[in-house]
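> Pasting the structures in now, so scroll down.
We did not get these values from a lab; they are worked out from the coordinates using the rules stated. Quick caveat: nothing in here was measured; it's all calculated off a predicted structure.
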Structure P
Amino acid sequence: MKFALTCGTMLAGISVASPLLAQAAADNGGFEEIIVTARKSQERARDVPVSITAVSGASLAEAKITQIGDLTARIPTLSISYGATQPLVLIRGFGTGNGQSFDQAVGKFIDNISYGRDQDARLPLFDIERLEVLKGPQVLLYGNSSTAGALNITTRKPGTTFAADGSVAYEFNQNETVAQGGMTIPLAETVAVRLSGLYQRLAKGPNFNVATGKHVSTDRNYAGRAILRFTPSADLEVLLKAEYDHIRNKGLVGEPIAQPLAGYQFPEVNFDGRVNANNNVAPMFQRDYQALDNETYQIDINYDVLGGRISSTTGYRRLETGLASSGGQSVPLFSGYIAYLNKQFSQELRYAGKFGALDLTVGGFYQHEKRDNFTVADFNAAAIGIPVPAFSLNLVSPQKAESWSIFGEFTYHLSEQLSIAAGARYSDISRDADQSANPGLVVPNRSFGQSAGWLAPAPFLDGLYTGFFGVPPHSFTGLHLHETHFQPQVIVQYKPSDRAQVYAKYVKGDKSGGFDVAYQGAPGNVTPAGARFEPEKAEGFEVGLKGVSDDNRFDYALAAYRTTFTNLQTNAYVGTATVAVVTNVGKARTQGVEAEFHYTPMRGLRFGASLAYTDAKYLDFPGGSCTRAQEAATPVGCRQDLSGSRTPFSSKWAGTVSIDYEQLVGSYVLSGGVLAAGRSSYNPSSNLEPLEQQGAYVQIDAHVDLKPDAGPWSLSLFVRNLTDIRYNEYGSISPGTTQGLLGYLSRGRQLGIRAGFNF
């Protein structure tokens, strides 16, 4: 099945820098309408009373957007980092910390199925109809409520006629090949299938590992999807979907940028794209890698009845992920491993209808999730002359979660211009877990898929464990929590004309608590209660204005917002913790203003601009991790009061400017474009370490394209990051050291060619 899905169709490609908004030229040279499904029904984007950025599937393929992380430069309020062992996704300065213990504050939903684990951010984007970035808490129409925002992704479905599209491209600097595409095949009058796939290989990593003599990190990814559409009658549609994703990365290592305060010293700490790390020697014999396999099976049934539509979505997912990473040292001092196997079943039943002045959506949702978590940290102090045997910290936590909810939204149109929408979701959530932290022996050459095979328990090392970490080992069983949440939302919308609207929104959302996979405890306080973290709450207000001019040449969207978080879930290196542990921030807040404009003054010429001001900060967070200097001043029990500080990754200002032009030359269309995307300074570390601070930068992308005026093929030249800006994607301490610092540089300049087709 995996082979068949992957080989269905694998052609699409690369072009860069046309504005990513799902805009296309209309016959009069203006913009076509953008259709979105943010409220689970097809609507024009200008009619939806929420802050939303929509990206077309064609724009994703043309700009070589194969992961959501590639969107960071294009959508000002979206920040994504793959530098961390667990990806970070944030909207308006907030998301979920670097850890597998959390549900995600920025939810990811593909065809109405929740992809709520941290590693889901690495899944590829291919054969996409549309991607929508919904900003602020989303509580009503998404199975797992998202307190910071949501990514609503819709894949392409089979049509009624044969169609195929795709392209293949090559990037010269990192020797990267990307191919993706899809094909629709009618099987009968009422049955059609769409096969699609992606292949991506990055052969020459952007950094150089001095110790191994290789460029790192490299990628080899592929994915395949099959969707069968059956329409036995005009009012009934059945969709069957199967997908397999295979992600492999080798050699991701943090680059040392500051020496540890004591003990082992890095060979060099210049932030220059050179690393010096090799754990593929005794006693670990370990290579750095990241791996992920995902399987999704889904059934959708849509039935038009009772004046509306009944929709059923049934889904099963199996996600397995694993990684091994060194601490950046040139000697085998530390190696970390994280793996989990997550199995998820979900069912949603929803009814939407219109009855005179009343629109309504009601439904119910159920999800069962089982996850086996393994985190291992290997220590080999003998590598720096400390005469203790090599040993492992083994953190194991099998967990189960079961949730159900009912939801409803009712929109009453007081007049043609004025409407009020009110709704709520009531959720009931139960979690059960075991959690342990114990010593073990070093298992050499840990590979993907071993899971429990990574562990070699060693109770005779309990004394060494206690002396090393200052806390005793522990094993907790039967941990349980039960929560209920009521999450309301009210929207008032006024439309002075069919082409403009103003709206005001109030929403209150919750994200459930849970159990910390990596809990070790603190000296004198190792208890089952300490492994639990509290639910996160968000309360948001937003007002907005959006519309389009009468001639369809100018559109705009403005929004002002404020969201306050209570018990914000995050993580930090605190106390004796060797890996980042979960903690709750007392209170935090984000507020700001966003603006987006597009203008087509004449046929073939398009301008776009976006600007975001974001004021995201902790209001009450006295227990954050210390900086390197603070740790030197207070080496025991150091805590940093981050109250009043900006949140990680949040830039005060961010924006884009783009220009695209196309011209008919004989029987060919010649086009090109430039995009400039900039951000003010930010800090990519959880403790806001000054040495990790990233300054302001502007990234410039450009492309030139040629295609026949009426023909199926196209050729492109592209460059991404023209000025070769390499910014700090993520910063942290180096595990196994005392405040040695690591940074993770982004990719530099990308230059390539692309050939595509569409018929």
Structure Q
Amino acid sequence: MSTCENTSDPETPPASATAAGVPAGSAGTGQCIYLAVALDVPLPGLFDYVHDVPVVPGTRVLVSFGPRRMIGMVWAQREAPAIEAGRVKAIEAVLDDLPPMPADWMRMADFAAGYYHRPLGEVLLPVLPASLRKPSAYLGPRAAGGPVRRADRRPGRARAWGGESPAAAGTDTVAPIPPVLNAEQSAAWQDLRGMMSAQPGPGLALLHGVTGSGKTELYLRLAAEALAQGRQVLLLVPEINLTPQLEHIVRGRLGNVAVMHSKLSEGERLRAWLRAARGEAEILLGTRLALFVPLPRLGLIVVDEEHDTSYKQQEGLRYSARDLAVWRGHDLGVPVVLGSATPSLETWRRARRGDYRYVSLSRRALAQPLPEVRLVDTRRAQLEQGFTPQLLTSLEARLGQGEQSLVFINRRGYAPVLRCASCGWVSQCARCTAYTVLHRHAGGRRHTLQCHHCGDCTAPPRACPDCGDQDIQPMGRGTQRIEEFLGERFPGARILRIDADATRRKGSAEALFSKVHAGEADILVGTQMVSKGHDYARLGLVGVLNADAMLFAQDFRAPERLFAQLMQVAGRAGRRAGGAEVLIQTDYPEQAVYQALRTHDYARFAEAALAEREELGLPPFSHQALLTAQARHLRDALDFLGEARAVAQAMPEGAGARIYDAVPLRVVRVANIERAQLLVEADGRGALHRLLRPWLVEVHDLAQGRSVRWGIEIDPLEI
């Protein structure tokens, strides 16, 4: 045993020697090599360990941390430990089943940790497939060499890392002939193609194309160009449910695709990650988590629907995959294409001032006109279960013509709340300051009240808990109640509901959308998941219910989200045939959002919204960070944030920032935990981060000994 091994905890047994791990001391030199190791723990900084041979940064290691074993990642070698040498524990095993993570991947993780103000370990480890960061996957008699070697024992696995891409299995079919581009697409293609050949101009482009304009075709041609250069392609999409349709298209045209999203099994995700990281897969198609896959020959990044809020992680490392994709492309000198019919205002502003190439597709690829958008004033209308006579008449007409219709309501469940008309009681979650939503199950024979914040589920009361009246009724409508009503109103119609409840099981979303595309549905009822990316061939009518709910939300981004949501869902109609229409029911038809929608005029909306934000000093004309606190009692959270605010105000770095009062969140209590927030804002990004760096150190110290959990979010999307 080497001298360095004696520094390990004598009560911790050594790791079992597996094919995937090199136990400490197996090739001892007698010298002590001190290593800074990143661990996925909510503590700042790196942790000192010792080994008897050098370990390359980016290598995963098995260590003991307190009473438990953890997998960490070596970040750097130190000349001397930050603590007393005798207290430094030894590395238990160096995991050699993968080469060290590449330098460009480490740079991106380092940037993300710094920009989002998170410990390195909370960036490096959680973005790996789960089996690569589980000690149990490498220990014990069942480890069998570790998860990587178990995956490699599957037939036909290649062992290379970052080498030439082998021929893809199943690519011997004849690829479909690409469609002929129209004049506008051809011009856009030549402009975008220039980025692939390093022509002058920014290496980052906004492809602003109306729905149905053929953005995907340009993505495919750019990808083919990258593959012809021997490079890999990263294609990001916002939603899991968009992946199967796009995967089919990409695989049919280009062949060798790996797919990554959160609904894959642990083994499926690992195998996709390995194929991409080893350079075996030429195209990686995935949601935001695919951004952190190492790609040795990356030559193009495409972010489809770049405006979508799904690209922002809402827990742990609260990163924006779109923003990090831009950084990754710039770091590697790789072209990045951001595509959308409704770009985020941040992206639009950068494109209009020349930071990004601006490439426009203003009309549909198949020469079909955009659908007519009609605003139906509901203030004087006689509504039937939330439907105006105009919308019901239009639904009946489309059924008679053999066309499909889409009824869009962004509210799942049967009804938003259960209510007693006698005393005004409404169903509320016992653990959250939120109403419980009525859900229907088992063909309508069973109902539950479900909290969409904590997930708590209970049976509805038979009578009002306050006054005993048995006549308690559902109030409002969700997708389930709309589906029920339409089934009664149009008994011969085939009605299909697609929402989070109907697509919980693996493969269920793909099966439901396949029915729609096969013409096995006459009326589709759905939430926002039906509005993005799907090409419905026979859809002649879109009806929008309850759009006004977002119109007067407290969040200043709500109008932008509403416009994007409605523009996207409207764009599903009439993609293959003319005469399509969109009916938006509203109490406020004069609102600017709706007026811009009538003419499909994104630029009109965006310029007006930017002018308003500039006048008010809101992003993108300022930069924000949100400090949140959680505690059993709201007073504790508010007091903590109040003290943090006072610290920031006293710091010289805080002079250029606006530090607002601590306030409770809109939904204050979730799962019996009360929440509050503190907004910090500065005109410049640099000024904001100059305050955050020293301030968050003080905030961490301030939290010691308190029963308060806190977190920081940079560039928050919801306030």
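> So if we calculate Rg/Rh (Cα atoms, Kirkwood Rh) for every structure here (P, Q), which label has the highest result?
Biggest value here belongs to Q.
> Please state which of the structures P, Q yields 1.61 when Cα Rg over 2.2 N^0.38 Å, for residues 426-585 alone is computed from it.
Source structure: P.
> The value -1000 for helix-only ellipticity at 222 nm (-39500 (n - 2.57) for each DSSP H run of 4 or more, over all residues; to 500) was derived from one model only; which of P, Q is it?
Label of the originating structure: P.
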